[in-house]
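Following this line, the structures themselves.
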Structure 1
Amino acid sequence: MIRKAASKELSCFENINLMNEPKVSVIIPTYNRAHIISETLDSILNQTYQNWECIIVDDGSNDNTENIINKYLKNDNRFKFYRRPDDRLKGANACRNYGIENSCGTYIMFLDSDDICESFCLEERAGIVANDLSIDLLIRDGAFLIDEVKQSYSINKDPELKNNENYLMMFLSYNTPWQTTAVLYKKSSIRNCWFDEKLKRFQDLSFNIRVLSQPKELKIHRDYKIDNYYRQDDEKVVKNNFIGNMYESFVVFHQVHINLFENKIYKGDFRRFNCKIIYQFVIPYFYQNRKASNRFLFWTVKSNIYSLSQKLTLIILLIVLNTSLYKIKGIGMYQLRNKIKSFAN
């Protein structure tokens, strides 16, 4: 039932696009999601819009995921299934890239295998871009899916002036303006962009930074309607080596985008990124992730992100966290945390 990459050329001639019905490629990486992926695939199957393909790329699942997907392949040929090639790094990033390479749509939408979208999602998105073919990125609102309940408030953020530069600075600051699920990308506008396959965290940030930092100014259309839902996992920071992966990915992220971070225009944004990780993840979960947290803080102190006086505060933080001083009344972890938070301003 696996759709081979060699058949791509033939499949791309199926359902020839009409100008008012552009084909949308929905790309879904998956790994051991047999218990939940049906919800995601059902949300695509139930779309009121018909001109789509759903490309599922498996990252080496060892559960019943493939059997679940096979049921969809048998009933609708718009679903296509690939396994991540053995010569690609393991991870969702390689799966997304492979999905892009085998996609036939004029537009691309990314879903994780636990996200869902409203039945009108593709129809309304396709209608907007069909009415203005110059749109490169269509941004809609997304919301959290918590305990199977669709939240009614948007998780998007916007700068006062909505343009490429300001959205880029938000991503560089780890002040994420949108989840990637909320975007419809014109494929021709992201032709030279990809998900970095070495990153275990920040992959969506890195991808959108590549998209927004291209030499050509992209036309962004912002539309304020919730049509997609992102499943929140609050326990992820204390399991699966979250902080360790975050540290390793942060260092890779810095190297990948070093050309931007060495530009004094964006140095403050990267410091805000670093600060946010410290006060949101490192300090609150230090004792569950002591080794990885220390590595992250040591790297930060040795970097050129902060001034000498700011580094002194970080060294004090290291000493306090690694000794019994944090228990002494008056040391003031709350004040210390807020002091570091102020470095982001």
Structure 2
Amino acid sequence: MSMDIIQECLAYFKNIDINFDLLIIADTQNKTTKNNNYIVHTDESEFFSRREFAEIASTLFYIFGYAKVFYSELDFIKFVMDEHPSSTECYIYNFSRDGIAEGKKSLIPAFCDLCGLKYTGSNAFTISLLRNKWIFTQVLSNMGILTPKSVLYTFNNHNILEPFLDTTILLKNIHESASIGLLTDNKIYLTKENLKTVDMTLQRMNTKQLLIQEYISGLECEVLVIQFKGKYYALEPVEIVINGNDFLDSLTSNLYNYSFRKLSDRLSPTVIEQIKKQAVKAAQILSIKDYARFDFRIEKDQPYLIDIAGTPYTIKHSSVAFLFENIMHLDYKDIYKTIMACSFSNYDILQS
């Protein structure tokens, strides 16, 4: 099924009349300017390294020929305000991720909608929603998606922790990417004697609130969901094999100390199908556009949705690249052809 829909996407891409310039927005570690005092920048680990961006940019240049790169959101906005490109002259491939809190990835979609420009990925509302783990988990759990039991915690609010006593919990940032600020000691076996540890972690992470979430043991996987011609399709789940730890903390993530394998080699077809159905249902509820990645933990054959990436990494060390290259045996460039085919097809439906 996965191969069939991807082949349909690739066939659709072949018929796209590429008579436009591709405008790429990507924050990178050495190129994105940080001398604007009025901008609060995201963690450096969120930006692409030189090698990572070279993988992406070289592939997009190969596919489209003409492309212009903007290394900050403000540079792109200034270009549009100065040059007034039309929607027929350009298409925006959006990798932007600078800023903080829920709106960090929403600026470019909102601006493009304002200017009538077409872009890859979800709109500003959906992208912002996906940044707030507390809200989207509450929405999805109320709609029948299994998520870890969670609460919002503020300093010294120990009463709210009573349902978690004598269980293992994770303390997470509410708005940031899942691994930012996450150390090994963010996983705690909570007792009455160590409640203050939660307050100490909150202070270390320099935030007013934390998401307290029950820890789900078991396998972890990532599922790419695409929206093609308005319909959602979950592709094959990819297991995350974490080296030296039982969850993806900041150090493990930044050092890429993890690898991938096909989840269906480890779990039954019934469980795999359940994971894919839950991912598609979540995408439908949240009105994902084009693509997104859904992350699960599987405990006793029950998949728990733990995070969502609205613009997931598609670098060569990513579950998306592993899926295309090692499971579906396609080329790396087919990732970007598929995403563009999804984006074009969904705009076609909106305009029809």
FRET efficiency 1/(1 + (r/R0)^6) of positions 53 and 261 (r between Cβ atoms, R0 = 35 Å, to 0.05) from the coordinates reads 0.40; which among 1, 2: 1
When mean count of other Cβ atoms within 10 Å over residues 221-228 is computed for each of 1, 2, the largest belongs to: 2
Label whose coordinates, when mean count of other Cβ atoms within 10 Å over residues 77-84 is calculated, return 19.5 (choices 1, 2): 1
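No lab work stands behind these numbers, since they all come straight from the coordinates. Fair warning: this is a prediction, and the values are worked out from it, not measured in the lab. Cβ atoms are built from the backbone, for glycine too; each structure is taken alone.
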